[in-house]
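Bear in mind these aren't lab numbers, they're just calculated from the coordinates by the rules spelled out. Given the structure is predicted, the values throughout are model-derived calculations rather than measurements.
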Structure I
Amino acid sequence: ASVAIVDQNGKVAIQKIQLGRDFGSHVEVLGGLAANARVIVNPGDGLVGGARVRVSSPQMVASQGV
């Protein structure tokens with residue numbers, strides 16, 4: 001498996017990872033990913049390695065009906 005990450009130069013890199021257990025909405029990553037890696041969530045189909053991207057701050061989403 002692989003994920004798209006943002007490297008220290010602000011460019012997209014495709015990183016191979018080793019997966020473990022699948023918990024439905026979450027998957028265990030056993031190796032290949034640094035603890036401080038900036039993983040691109042829901043990358044578009046046109047995203048390619050080497051593309052320059054801008055990192056934004058995560059947005060908090062209020063839960064409803066908890």
Structure II
Amino acid sequence: NHGLFKIRPLKNVDSSPISEVIPLANVRRSAHLYPQFGPFAPVEWTSSTVLDRCDTFFVNMFADRHMYRIVV
């Protein structure tokens with residue numbers, strides 16, 4: 001158990017993503033995400049496509065001490 005939080009995007013009944021524009025003032029900071037995959041990462045995933053192709057991500061709370069303090 002790595003202790004990372006697992007997140008996935010919300011989807012409508014037709015599998016389209018549920019999205020919303022939020023005010024910039026509501027953004028606290030960026031987050032480092034790891035895509036969840038099996039023993040090998042799919043070769044068709046790139047840094048440009050992984051957010052659309054992967055269903056589940058892990059939040060890296062160990063990216064820096066500030067993130068660790070926010071998450072823990």
Structure III
Amino acid sequence: MIEEAFEITRKGRNYILDEVILKCIDKPRDQVSKYAPKTFQTKIHPDKIREVIGTGGKVINKIIDETGV
């Protein structure tokens with residue numbers, strides 16, 4: 001039953017992408033909108049993870065509170 005649900009949603013998603021969106025937007029935009037979400041990725045040495053998370057999650061929770069993510 002779950003597999004059927006996933007198959008139906010996959011077909012629906014592909015239809016939207018192939019038949020609707022591609023007809024409206026045929027190529028990527030030249031520039032990203034200033035309102036588009038920004039991402040940042042970094043690697044942390046396993047020995048330093050504790051410093052990022054902080055005692056009881058203090059540091060990571062502060063980052064979440066300040067950034068809203």
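In this comparison of I, II, III, the computed figure 0 for helix-only ellipticity at 222 nm (-39500 (n - 2.57) for each DSSP H run of 4 or more, over all residues; to 500) is attributed to I. A value of 16.8 for Kirkwood radius over Cα pairs in Å, calculated from one of I, II, III, originates in structure III.
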